[in-house]
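Structures given as structure tokens follow.
Read the figures in this text as sums done on the coordinates, not as results from a lab. This structure is a prediction, so every number in the text was calculated from the model and none was measured. Cβ atoms are built from the backbone, for glycine too; each structure is taken alone.
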Structure I
Amino acid sequence: MPAFAYLDHNATSPVRPAVLDAMLEALGAGGNPSSVHRAGRAARGRVDAARRQVAALAGALPSEVIFTSGGTEANNIAVACTHRERILVSAVEHESVLKAVPRAEIIPVDRNGVVDLAALERMLAGSEPALVSVMFANNETGVLQPIAEIVRLARVAGALVHCDAVQAAGKVPLDLHRLGVDYLSLSAHKLGGPTGVGALAVRADAPFASDRKGGSQESNRRAGTENVAGIVGFGAAAEASRDGLDVASLRDRIEIGLRAIAPTATVYGAGVPRLPNTTCISMPGVKAETQVMALDLAGVCVSAGAACSSGKVTRSSVLTAMGVDPAEAATAIRISSGWNTVSEDIDCLIAAWKGLYIRVTHSDLSQAHAA
């Protein structure tokens, strides 16, 4: 057990032991999966086995899974592969969608961060067929989107649907076909797999035009030699994650414990369905970066509720889209548990958060009295 409480699984979940073992075996075996000799055939067999494991996690057919370098590439491919001019994306999407389509029309969300279905229906009324891109679960708040209803509205309008399921995979059940989406993005390192590998599940009858040129890998859909060890690790993580995460009780304990300390603290998205592992909460009057650094010194790893870029905390586009006051949004942090989280981690978090809050509030009171 590490000497600190790691509660930042939505950023990267630590590699599972079974994943590491599988990857080391694959690295030791070597072989190019495009080679026809025995070493190549063995490598191809490992990739095919992992493809079946990832497909099972996504509720897809193995032939519908395309391996990528991660969730960002999967999202980039998805919003480009249809070559549709009209693209609608929710206001709370990940930057790998928002920045990939600067011209996209933005679907508003309500105060809980849930897509405004009435607004989406109006937007879909345009004459030109669209691609709709809405994430399954938000990376900051954990809020789940009504994907089935979004698909229903899209189908009426002749639109295609992409769903970024990077944060949902391994935490809640997924099924490409039951959801009815055309494209589903996944990433290994969010569920205890390695960084640098992901997948895009593409429904068999969905349009797909690849812009990546080179070899005929991934059934001519993504050129480049496959990352065999990474793919094998992804498969092992997918297999280990099939039952999801049973950590909702830990999430609820976090929120009850922190709000007992600071009753005016806000849990964002608390009134709607969320991931079982994610809490986005404010500490009144204390900036997010101060909390992250103080908790780190106390042996607790969390992240700022705002998006981080190169270590710089910036304003959260998600909380902004939800209508949260900028000053309040600046006090939000994200706490996310995972496969190796234990009760003691929560004890450590609550104690450290309480210590910081008491220090800050007492300091404010002392300054007020001195004035």
Structure II
Amino acid sequence: MNTPIREQRSLKNIIPYVPGKPIEEVMREYGIKDVIKLASNENPLGPSPLAIAAIEKVLSKLNLYPDGKSHHLRQALANHLGVEPEQIIVGNGTDGIIAHICLAYLDEDNEVIVSRSSFPMYDIYTHVMRARLIKTPSKDYGLDLDAMANAISEKTKLVFVCNPNNPTGTIVTKAEVETFMAKVPANVLVVFDEAYYKFVASDEYPESIEYIRQGQNNVMILRTFSKIYGLAGIRLGYGIATPETLAPLYKIKEPFSVNLLAQAAGVGALEDEAFLQTTVEANHNGQLYLYRHFDRLGLRYVESHTNFVLVEIGPHAQAVQKALLEKGVIVRLCTGYDLPKCLRVTVGDEMQNTRFIQSLEETLKELGS
């Protein structure tokens, strides 16, 4: 008898993360040639031109292993952020660093606090390590830091604060973070996931990096090159913390977790201020366009500090999302984020935004929503 090998028992608690459908898959599945993707918060302007130029310069070195310590990239990041290279770790996207944090810090008797309707990778890696996951209620589509602070116990090891939050696009403010951090014990690591921070224009957004500049060991910040710099395909993220806090991650991270092209792209992208500003401006204009038409269609939405907008469709959200797929428009159904009545829509370029709104309006009329 060919008996399958049993998976570890904690995997039974995991609902696999399902990314947005690739354009090619929708083309095959629905027989459509013209497809736009507004499901994964990719930069509609493409990748940073300076990142592309940097990649081209190292193509002839692909026979060599990359620098396992990502020296040049960490130095460039340190100069960019005003911290020391020893306070930076880079990884295969922020997802990879989240995995390393959980591997390095969690045991079976630990607890991890996350918010309802936040990034599900926190949940997955907590379960992998057989730690206990504590989910606190959300507030006005955002994180309730008071509830998260009140949930801390003697067993709490990690708290993940997604700011801005994915998939809702909300932020927690500087004042809220200061009040929260005053309640957090020194032996609890707070991970501020700031993947979308470059899109935030609010003066109330916290400068969480100051905790690290001041040498506070129970704070780590995660950021990424995927969104603002248009480098989602290269898989490059980084973490900022004190050397003492990063040390356990270096014990378990793969020796070559960041490839040669990604390291070069990161250095190039950090110099591309013009592309960054163009992206921010285009995103802002796209947001206003979507808001205006959601208002016209009578749809409730959450004003976003990111490059996506959460819009409430109602009980027919899944049917709307499927109908949009059939029209060649890929958006994100938020069932996996515990928001089954909502869609998350990436802010696209002018053509993509126009096509999405036209397709959405047609779909709502067809379904009588």
Structure III
Amino acid sequence: MGSSIRSYIDAIINPHTEWRTLRGIEPLCDEAGRLVYSVGNSAVVFKVRYKGRLCKLRCYIRPKHSLRAIYRERFFGAELRIFDYMGKSEWADVVLEDWCDGETLQHHIEHAVGDSAEMLRLAKLFERFALWLLGENWAHGDLKPDNMVITTEGELRLIDFDAIVSPRLEGLACEELGALKYQHPQRGLMQCKAIDDYPIALIATALHAMAADVTLVERYSIQDMILVEPQDAVAGRDVALEEIERLFAHRGDAVHYRMARLLRSQSVALPELGELLSYSIAEPLENDSPLELDCKAGHWGYRTGSQWIVPPLYDEGFEFSEGVAAVRLCDVWHFIDLRGRVCFSCEGCERIKPFRNGRAIKVVAGKRIEIDHSGREL
């Protein structure tokens, strides 16, 4: 078809445009009188009113055979008559959905740059939503901040389901791959539930990193401020990811250090992701009881009975003594309390010895240095 985006706009604003069934579509404008619409890879999306309710009208630039299976009764095939610049016409497929008031997550991220508290709020909101999404039996397939809207009620909702993977679409060809800059390099035409894993880890990592260090955007911001390039991350050559990992390790943020490490995965599926999201959004558990050092899947944490109080995320750890325990995350040692909170950190040391009689020992460049419970050198 030779029709341009302009052809779709002209058709929508023309009161004499031919519709097969959706007669009475009213295009809406903003306060400045400009038509409200956006352009995606496969559709032009308009804000309209239909039968008294606000709707989103997706007009498809090219035919897609899976649309009816995806959208069901919201799909209207060969519905809107479009004319190209030569005057030749054809009928375009459309999808009509309820309008979702709010701004995209991308919009909120852009306005939160430099505001650590707001970026952290967005990170937690996204992680709670992502944990819900992982529990569903379908995957969105094109997960990115521009395809999520924070409603006026503060809820996060998905939009644009053209790339969805669900049981009812099994056997259909993959027609939409979504934005490659958010996806694992090995995804290709893969149609599986795990295809949302990598973008979830990528977005959560970027949000927490920008909350922890507002200057990262100045040094590493790529398109959409996502910081990390999946292709480079999986190949082990992404310098932004290396700095983000160091940032989390030096802060003692074990959850997001492990999540950032997932971005190096050679596999599309990230089976540890759900557990990490659960750890991230959970409130620290009240605890004054003795904790037992234990190992799970090669990482160390602390539990009482069967309950993990400090998740098993550390590379090394010592038993608690005098109310604190020494744990290593990458190359940084931290002393944590009985709730897993960092009391102080010992950077640049090779070894640690736990507290005895109010003193611990750190070894820096081969030299033994005594420290007190504040981390002060004695």
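Key figures
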read-out: Given 25.7, 89 for Rg and Dmax of the Cα atoms in Å, calculated: source structure among I, II, III; value: III
read-out: Entry that produces -0.72 once log10 I(q)/I(0) by the Debye sum over Cα atoms at q = 0.15 Å⁻¹, for residues 205-268 alone is calculated, selected from I, II, III; value: I
read-out: Structure from which 3.0 was derived, distance in nm of label points 7 Å out along Cα→Cβ at positions 13 and 341, options I, II, III; value: II
